[in-house]
Structure P
Amino acid sequence: MHTQVVRGFERLLAAARAVVAPRQLTESAVCGTVGAAIETATGDVFVGVCVDTASSLGFCAEHSAAAAMLTAGQSEIVRMVAVDRHGAVLAPCGRCREFVIQLDEANADTLVMTDLDSSIALRELLPFR
């Protein structure tokens, strides 16, 4: 059975999947097990990967993608998606949800892909800020 990808997320999903490349950096650090892609209000797409460390000093793929976006001088996110090492869609963790919504007031309306055939506004994932 083939599931149709939520309209407007095809390019983002492909971009997030393209950056997933798990690798062991050191005995206590691994990266690339999760990939994320965000689309800004100007239509630009930024990607990032997670960095996991034994001491919890790492960061999520959404943070990495957002940092690239901020470096490029943008802050408003229209759509975002994250995927695991197998390409399955992941909803952003609470830390990522709060992080993104604080970057730009308009990000409350960011559409977040929650599985292949659905998305939800970030404000609905954070109803009691």
Structure Q
Amino acid sequence: MNNGRYFTIMDLARVDLMRRSGLLSKLNAAGYFPVVTAETLFFRQPLNWRQRFQILSEVVSWDERSILLSQRFFVADEEVAGGLVRARFLRRSGGSVPTAEIVRLAGADITHPPAPAWLEAWMALFNAGIPALGRR
């Protein structure tokens, strides 16, 4: 499986997570849709053709604009790949949707989980943009 397919499977797993939680229909009714704003992926072992695997998707943290998810690929109990995804929600009519509105739509009565320092650093990297290498 090549790296592009991992990202495609991660996309499908996020849609499945929203569908199973009942959030997808609420998002559609409200005219909201998700977009990925940053992704990173690591590989420990390759997945082979027809090899069975599971993907675990979980919300790690969020801020006022973005939701951060961890998505990990497992073969049996061994993690073979995984990634971080930062996503936002947009309105079909234009503009972005605050994360607090998405949490409300989800019917979640949860407090904001604090982001670990390494995750804050990852978010800061993407917020600042990656500087052009070798250019002056």
Structure R
Amino acid sequence: MSAFLNLTPTVRIALRNPFSRTRYPADESVVAVIDSGYEGFLAIPLDVFKHLLLDALQPQRRALVLANGAILTSKGAYAVLEIPHVAIRLSGFVETYNGLEEIILGVEALSRFKSTLDYCQKKISIQPCP
């Protein structure tokens, strides 16, 4: 399900490591913040990255430039993103960095499905691309 937390758009997702079949969360789904300013696919906290056993996939390192100009080094690997309530499954680069406390859905993932944000009614619509 998609919803707003105050004025922040969110979507409920699940993640899978396609090689170990590890899933996060183990059942149900978890909230991800929709961030159109984040150009990546998905950013997750380090504990979720470890839970998914993505460290075992020889993670790649990348430089991230934050909105305030700070540069961070992330590490990441490919995983599967699921949006269960609309049957969307996408593979992409999932990264983490020190201090990240929430799951962030970026424009690389957003560009692969149709999303409509209605701030007036605080509703979010998500559909697979035609």
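Table for the structure above
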{"quantity": "Origin of the derived value 3.3 (distance in nm of label points 7 Å out along Cα→Cβ at positions 56 and 72; candidates P, Q, R)", "calculated": "P"}
{"quantity": "For helix-only ellipticity at 222 nm (-39500 (n - 2.57) for each DSSP H run of 4 or more, over all residues; to 500) computed as -1500, the structure of P, Q, R it came from", "calculated": "R"}
{"quantity": "Comparison of P, Q, R by distance in nm of label points 7 Å out along Cα→Cβ at positions 16 and 96 - largest value held by", "calculated": "Q"}
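We did not get these values from a lab; they are worked out from the coordinates using the rules stated. Please read all numbers here as calculations on a predicted model, not as lab measurements. Cβ atoms are built from the backbone, for glycine too; each structure is taken alone.
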